[in-house]
1. I, II: which one has distance in nm of label points 7 Å out along Cα→Cβ at positions 7 and 55, as calculated, at 3.7?
2. Of structures I, II, which gives -0.27, -0.63, -0.88, -1.17 when log10 I(q)/I(0) by the Debye sum over Cα atoms at q = 0.12, 0.18, 0.21, 0.24 Å⁻¹ is computed from the coordinates?
3. helix-only ellipticity at 222 nm (-39500 (n - 2.57) for each DSSP H run of 4 or more, over all residues; to 500) computed as -3500: which structure among I, II?
4. For distance in nm of label points 7 Å out along Cα→Cβ at positions 15 and 71, which of I, II scores largest?
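FYI, it's all coordinate maths here, none of it is from the lab. Please read these numbers as outputs of a predicted model, since none were measured by experiment. Cβ atoms are built from the backbone, for glycine too; each structure is taken alone.
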Structure I
Amino acid sequence: MASVIMGERRAQVKDGREIRDACKALGVPLECDDHHHTCHIEILEGAENLAAHSEIEEKEGMDTTHRLACQCVIRKGNIKITF
């Protein structure tokens, strides 16, 4: 199991799965539209534990530390985020 950490809170997610549900449990707004304005997250630690950017993240111009919570997949381990 992987973990998504925000502040003092932690939510679990299965390895290889999107972090969407964990982020939602941590209070990240996920009311995405075609431009994904609400689900931008910043990766503070653990970027190496994430899968490559999705096609949508590529189109949105995301970099290593900025991802879309609705698209981001955690391969293993822990990531620490903020939004």
Structure II
Amino acid sequence: MKVQVLFFASCRDVVGHREREMTVADGTTVTDLIDTIGENHPKFRALVPSLMVSVNQDYVERTQALSDGDEVAFIPPVSGGR
């Protein structure tokens, strides 16, 4: 099955893509997807503890199973402002 993966801010910098279509096996969870990305981009692993993850624009637990056509976004914490 295919999922669309969006990388924001420092995630995008580490992975080198703003978005990417990935093919994953049936039953893949968010954690499985994170592990796959980490295998290809080891620096991504350092970001994982603080990431928020959304699937189809809803924040989810990392145990969430993915479905064909899902949009997964990895969102690091942001700071700034005045």
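1. I
2. It must be structure I, since only it matches.
3. Computing helix-only ellipticity at 222 nm (-39500 (n - 2.57) for each DSSP H run of 4 or more, over all residues; to 500) on every structure in I, II gives -3500 only for I.
4. Values: I: 2.6; II: 1.4.
Sorting by distance in nm of label points 7 Å out along Cα→Cβ at positions 15 and 71 in descending order puts I first.
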